[in-house]
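Peer 1: For reference, the structures are reproduced in the following blocks.
Please treat every number below as a calculation from the coordinates, not as lab data. If you're wondering where the values come from, they're calculated on a predicted model, not measured in any experiment. Cβ atoms are built from the backbone, for glycine too; each structure is taken alone.
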Structure I
């Protein structure tokens, strides 16, 4: 269950830029002076900015998801393994951004039907990304300095080919790395040593 929650959190985190774009596109600032202590003003502002407010809460959740992910990564790690072969696949961050995030900002935010379709589309995309284990192709993690590699590793239990490694450091063949298993074939690696 914890693995599914982590995947969902990473998917929501991947949409952080989208939520930021939604705020920029939909937020309507007041045109006249107001009193900060006036509750009626805040209610009126919330009424004209529902998408921006929801996006702001989702952006805050993205921050929480990242902090939780970062905290989990500091936990215990399994026995280190040696990287036999590695190939950088950071382009997958860009693929996700260009294919899914950018087209979604063109939705008509004034139409109720479009907003329902957008919401359903985000849920379906999330389900697909979680079921196909593509949650690691996360543009938000790329902005935070993470890299993605496809690698072959020599584990204590034998060699595994075609695994996906998410890490902050650059890695290369011959290095030993500690890891935390995120999924059957996806690992966060750290403590890269020569």
Structure II
């Protein structure tokens, strides 16, 4: 199989995180690949357990690994999506720009999700991946058509989901009605 630049970005980011011994979990499309039928993804989403001292070290190491770190993130700025803080770095490869979104693992949702992450093979490397229940909850929050399809696939493919945990995570993200709609189908 030919390695795509987005896969190389994932593997290089994971190598940096593991070298720095930063707790992390792969989220988004790559996590869906673990728990459902694989689909294309064009960016990398990773939750990272960092604080104000560790984040600059991580950004410096990613820069050294070939990622472009925007100056505003070097100065401490963080984007916010649905109340979750993130930092976006990029890498230019094969004529395209590839995004790496680093979600700062803080708050009740991530506090519950981080201990439940699992070691799985992903893109030929053992990696820490977000548990399927937590992926579903985040996909319900994003609620784009592709996210809805991801939820359907995970529910079809993954057996023995912890529905109690999933319901609690859905409550934390205020997506209980969306979850109920999927489960009723």
Structure III
């Protein structure tokens, strides 16, 4: 059975496992807020919420969020846009066992940035980044394709994910870097500091 066809990805603990270009390596490994980084590189940054509702977690998500099998979770999907161009497709899940005190802001984000909230809360603990190249059959690549109104995002797409903890709750953020990101050089941020 082809694991890619049922929603699995090969997640690596080191970026070398996905063999990125030097430019993509910078995007994948930078530990600052991706929202902040994109805001610096655009005149108009926007979080476009695609959906936020209950759904079944993906096959390659259940173990990392400490679920014994695929189960219902709260999902949030957004496009991060710079000057009207989608740069990142982001997918976030929170197990239903999480309480309002674990993630009090999650249900009311609307089109506000999750990253700004996570990086601004001292009670949030960030785990290690994992990396993958997601192929066309992966559900998140298909969802990104739909969000781009059928514009082919040219898979495989580089992706990273990170598990966050706050109180007793966990939250998993997966970010897919869309082709337009190549036009935004991340090393410019270091020069602006």
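Peer 1: Assign the value -0.87, -1.39, calculated as log10 I(q)/I(0) by the Debye sum over Cα atoms at q = 0.15, 0.25 Å⁻¹, for residues 45-132 alone, to the correct structure from I, II, III.
Peer 2: It traces back to I.
Peer 1: Ranked on distance in nm of label points 7 Å out along Cα→Cβ at positions 21 and 53, which label among I, II, III comes first with the largest value?
Peer 2: The maximum falls on structure III.
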